[in-house]
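Trainee: Before anything else, here is the set of structures, which you'll find just below.
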Structure 1
Amino acid sequence: MEPNDTKPILEVKNLHVHYDTGKGPAKAVNDVSFSLRPGERLGLIGESGSGKTTMAMALMRLTKAPGRIASGSVLLDGEDILTMSPRELRAARLRDIALIPQGAMSSLNPVMRLEVQMADAILAHRPEMKKEAVDARIEELLKSVGLTPEVARRFPHELSGGMKQRAVMAIATALTPKVIVADEPTSALDVVVQRQVIQTLGRLQGGLGAAVVLIGHDMGLVAQFADIVGVMYAGKLVEIGPVRAMIEAPKHPYTKLLVDSLPGIKVKQALIGIPGLPPPLVDLPPGCPFNPRCPYVFDRCRSETPEPQTVGPNQLAACHLYPEHAVLPPMPAPSSSGRAPQ
């Protein structure tokens, strides 16, 4: 990631999102902070339940009960989305920040032709536009995602999974937003269509100069798209940095295990799974939330929550191994000594 002095277009500061339960609040997003500049691509990855989709909904202020944004701020070009009035929020969505949802089929009205839905999105923000201009814009948008103008007359059930996802992308970019939040846009698609959809998203983003937050659980797919990768675990952002450094020299043990779980094409090796399961968000373990599964765990990890610290150029990790170590030590053999790797 090259130095960039441009002012951030999106700044998330100390964001907390909780789900109220009978056992207390489930901390789905727990004190997360990051920033994104125009044109940057951030990929957020992690296991299911790590807080990725909750983060996406919070960025759009779409969190619904029993979820609630407990505290923090989401600054979009200097304006806090979390304090906007309902009128200001309606104006900002799609125009300034847009969502590409996880389920394209459930996001499109099954009884309305695509052109009607696209026109509705455009006219909600630009009611003065004439029908001819709207039709021309719809045709332009469909072409931008690789669809023919005839697709506008179809109902959602007449489109394949990849076509529906492209149609949702066309709607999301209709008003050239500054930030695009893509919540697992390749979910339920086959690997060939996944790559096509990601390439389409890249072309759209490049043409708009927008910043993108791509939510995903496929480290390999996210790494092909993103400039920056953030790794979430149990609601926390445990590591963030340039994509190459995150793949070649991950600093957090969880990131290392995610990378090691990827199949290689050059060298055949046994895939290494991550032992155990993520902790329940209503009952997080004391100290580092990853400590029950971490091969590097030592006493401090079980009692003190690590804070993010600089571990490389533009790279932060929340781990007690630093600053004592410059890099992540070799994977230790299973041990119950409670001692840190030397």
Structure 2
Amino acid sequence: MPTEQLTTAVRVTDVTKSFDDVAALTGVSFEVPAGSVLGILGPNGAGKTTLVDILCTLLPPDSGTATVAGHDVVHDGAGVRAAISMTGQYAALDETLSGRDNLIFFGRMQGLRRRAAIARADELLERFELSHTGKRPVYAYSGGMRRRLDIACGLVVEPAVVFLDEPTTGLDPRSRQEVWNLVELLKADGITTLLTTQYLDEADLLSDNIIVLDRGRVVAEGTAAELKERVGGVHCAVTPTEPADVDRLAEVLRAAPGDLRIMSIGADALTLTAPDGVDTLAEVIALARGADIALHDIGLATPTLDDVFFALTGDAESGVGSGSDTGSGSDATAEPAVSAASPGDVA
């Protein structure tokens, strides 16, 4: 099917995958419109890497169906691999070669003639602002430069779908911003991007739509705004003067009558639902005063994706995701070190 005729770039229907007697994915279903960015969130062991490996044909599903760029991942694996690029946490580059030579090599591996591979390498170096370092060996690159070059290698032959599996892990803030800019470039080019990440601000900023995985299931799907609305809209953030009073304040609030519900507890503050807005603030102040707990700060705030993440994937009050200790399938160990395959590796 011609890529330009696709309105849905990725379609997943009731996909399951188990490793021995442990279910890594259980009936996962979702669709990704062509040209959009899908954020895939979930704690370690949720099934994110297993899902990506299935969509990239590195693992077969046990049941269900999945298509990528119109190609079935089981029956047309070659078509899938020809239509995708995959970038993992660690750059799949030859560090002894220059950035330009890496790009030329990937182009040749993808079937480009030498002259075309050279022209494409120079084009990508300029576009990704690497022309001044193109002849420098990759071992001398910074982390952000390596990530940009790694993504560029996946675009030598322009893919329909790009998988970015936790691409900013270990990068400094400036390098993370560089990768974010690249995702915007991909979207501007009409390339569909699937972004797995544990950085919630990253998903909030970049994603058109988000799915939240937990224990192998899709527990929520929607835009960032829709997901935030699910955890109760406006909430109240409270910071006691003494951090040691956080737990005591939580007990006071739990014992109070009404609709107050604690959403998360941190080292020096807690958040709770604010069903009555400013009246909730007055109630919390009165309860704290009655318990002789001094408050340093209190205010209303809209929920963040952090609140969504904790509310949907685990014990919100402890701030621990349900998959943090007991993983699903191979993800329990594979999540921190995902496959770093690039198009030349998986094609």
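Throughout, read-outs are computed from the coordinates displayed, never taken from laboratory work. Note that this is a predicted model, so its numbers are computed, not measured. Cβ atoms are built from the backbone, for glycine too; each structure is taken alone.
Trainee: When helix-only ellipticity at 222 nm (-39500 (n - 2.57) for each DSSP H run of 4 or more, over all residues; to 500) is calculated, the result is -8000; to which of the structures 1, 2 does this value belong?
Mentor: The structure behind it is 1.
Trainee: So relative contact order in percent (Cα under 8 Å, 6 or more apart), computed for just one structure, reads 20; which one of 1, 2 is that?
Mentor: Value 20 for relative contact order in percent (Cα under 8 Å, 6 or more apart) corresponds to 1 out of 1, 2.
Trainee: With percent of Cα pairs over 38 Å apart coming out at 19, pick the structure among 1, 2 it was computed from.
Mentor: Working: 1: 19; 2: 26.
Of the options listed, only 1 reproduces it.
Trainee: Continuing with the same structure: For structures 1, 2, calculate distance in nm of label points 7 Å out along Cα→Cβ at positions 181 and 229 and state which one comes out highest.
Mentor: Values: 1: 2.3; 2: 3.4.
Max of distance in nm of label points 7 Å out along Cα→Cβ at positions 181 and 229: 2.
Trainee: Now for a different question. Give the label, chosen from 1, 2, of the structure having the highest value of mean count of other Cβ atoms within 10 Å over residues 61-68. Intermediate values should be presented prior to the final figure.
Mentor: Values: 1: 13.9; 2: 19.1.
Sorting by mean count of other Cβ atoms within 10 Å over residues 61-68 in descending order puts 2 first.
Trainee: Here is a follow-up. Rank structures 1, 2 by FRET efficiency 1/(1 + (r/R0)^6) of positions 157 and 253 (r between Cβ atoms, R0 = 41 Å, to 0.05) and report only the one at the top, that is, the highest.
Mentor: 1
Trainee: Supply the structure label, taken from 1, 2, corresponding to Rg and Dmax of the Cα atoms in Å, for residues 85-148 alone with the calculated value 12.8, 38.
Mentor: On the way: 1: 12.8, 38; 2: 11.1, 31.
Checking each candidate, the match is 1.
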